[in-house]
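FYI, it's all coordinate maths here, none of it is from the lab. What you are looking at is a predicted structure, and each value in this text was computed from that prediction instead of being measured. Cβ atoms are built from the backbone, for glycine too; each structure is taken alone.
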Structure I
Amino acid sequence: MKLLQHANIASHYRTAIYCLMDKELNCDFCFGDKVDDIKKMDYSLLKHKVTELHNVFFPHGYWQKGMLKMLSADYDTFIMVGDPRCVSIWFFIIARKLFYRNKKVFFWAHGLLGKESIIKKIYFRIFYAFIDGAFIYNERSCHIMAQNGFNVSKLHPIYNSLDYDAQRTIRTSISQNDIYKSHFGNNNPVVIFIGRLTKVKKLDLLIDAVSILKDKGENVNITFIGDGVERHHLEERVLVKGIQSQVWFYGACYDEIKNAELIYNADVCVSPGNIGLTAIHVLTFGCPAITNDDFNHQMPEFEAIKEGKSGAFFRVGNSESLADTISKWLTEHVNDREDVRKACYAEIDNKWNPHNQIRILKEIIEA
């Protein structure tokens, strides 16, 4: 069997899974050349053939030049980005259905999130009618699709991953230390956020929540690991709330060993907006995560958070609810930090890693 893995861009964060596919499958790669400012992986890490297509964007969609030529190439199976906005994919899957029935096509996609209109659900039903199966980022989306008439036997949760092997190696070498006590000068619990400081992350809610807790006599420190356009606004909000002694703007950090130390020694990560891959990052290093409960607008990785075990959820957009959730988590887990770490590790080690993903891929495409 010869496989072609396609994507609208070779996102840097997917380097580990693509390298594993390159190593364990007879797999070539086909990527779009540019999508916004997304960082691309280093193609030289892949031994198999890599083809780059030019993405041509227009309102509400895009076309990838040269995609249709791949259909006549010597491939038995295609794994395509399941993005209906890519017009060339529509032509690709229809042409395959008409002229290359002996070849298999799978999508690798988000699937339905639960917020789609009836018209959009019908649109997706038509899109998925032309393929042999789909690898979906989480189980919830598979359930939603099944409830809306999709063939459940063709839906396969594949989760998501980061550079698991490198991170797990780092994990074996980190231990608890006084990095936060040294900075803040106290033993108060530490909440972290790691990632770009952008408006969509709604980090003002975290500042408000910590201010609410302070007014109740509960002192909690915040460490922001990252930088971005919202930093100045957040610094001003910290001053207005009078909690500057409780907040550390650490800045962007590209040293994963240092990131691991900061994550491991924190009590909980809070991402008030959508959490995305931040959940995978922090759970990998044993830190639980709190995010909002609007699952229809969350990124698929929220599913790695198991209520009361590897994190918790608060009412979306509600700083009072976030304050209560932080307080409850810190109170209930004050004496079981190591058990929480193990629960976080288990979630990542069992599902959200490239080895599990490659197992799922082999199981389905080699069947």
Structure II
Amino acid sequence: MSGSGDTDLLDRIYATAVEPAGWTDVMERLADRICGSTAWLSQIDFVDGSGARLEDATVRIDPEWKRDFIAHYAACNPLNNVSDPVSFARGWTPKIVTDEDLLPKDDLVRTEYYNDYMRPHGTHAVMMVRLAINGRTAAVLNMARSLRNGSFGPEQVAQIAHFHPHLLRAFALGRQVADQQRLNAELTESLDFSPHALILLDVCGRVRHANKSAQRLLASSCGLGVYNGTLRIASPTASARLQALIAAAACPDTALRTGGSMALARPEHRWPLSITVAPIALETIPLLGGAASVLVSVADPEARLAVPAERLRELFGLTAAEARLALWLLQGETLYAACDRYDVSRNTVRGQLASIFTKTETSRQSELVTLLTRIVAP
């Protein structure tokens, strides 16, 4: 089997690796080639039938049919559910099977599944194109035929078998892409939790990602900004130093790759920004394409450190009032200023501080602040 139609379909199959929505079109084209009436790409537990979702890619299937299957008929599907999952998983192979390979047609038509689910929805025969297995879950492209078109035979199986290796590869690639996208999203979200500005650069110094703190900083008038896609400082001298640090961190020779730091003066502020540049080897992490990158961290000594009070309560068993006082001291405020701020007596704040010292195993305010600073450090 060959021709422009095959080439177009193959292109569409492989496109599903990066655009999963394309499976609907692929399944419809495959079903039409074998006079199939419907199709469903499912990932279902082969013991109890759970796992089907309304969001699954389907072709010509009424949503109510999906709901009926999920609510009841998945649990009594004789073409999916097995009694010995260990043996089934051990013998599972990525092949194409029909309902008659699994169960004689006479036996199938006597089941509740056939009479109450398949037949009312115009389904008489099913072809199952196995794609992958993971634990007790099997990914299968199911295509059905009406009674008028009869059972699936060797000719129809052969037509789909022609595309089966490509379906397998496209599905596996799609799972890899999805896993990478999910990990990238999780890593990006974790960067946004940092109170410091974190900026990821590629080895050419181009900005690939800036967390929320970095976006706020770059939008301010601190002198640090993005120009033509690269990180720059308004001062040519300071910018040249920053570029030298980035180049050292992005050195192709991993043995010579190194980090460094610099201060960025701010005339209108008491303290300069602290910029740290470090190499980050992402070859083992599928973020930003898995390429080596550079991490630029910018800390503002004047920024108020933030840590959820609930986190302190969980870590040290502090009361709500004690956590509030600890965070007050973390901001560099005085103990007795807390009396006015929270309208409590000096004896009260002294007692709270003594309890905080006991619970955190510290004995001085400076020691307590150091401990809390470590908690909020990136």
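In this comparison of I, II, the computed figure 1.9 for distance in nm of label points 7 Å out along Cα→Cβ at positions 114 and 138 is attributed to II.
Which of I, II yields 241 for volume of the Cα convex hull per residue in Å³, as computed?
Working: I: 142; II: 241.
Corresponding structure: II.
Consider the structures I, II: one of them gives 8 for percent of Cα pairs over 30 Å apart, for residues 178-353 alone as calculated from the coordinates. Say which. Answer by label: I. Match the computed value 11 of relative contact order in percent (Cα under 8 Å, 6 or more apart) to one of the structures I, II, and report its label. Comparing all candidates, it corresponds to II.
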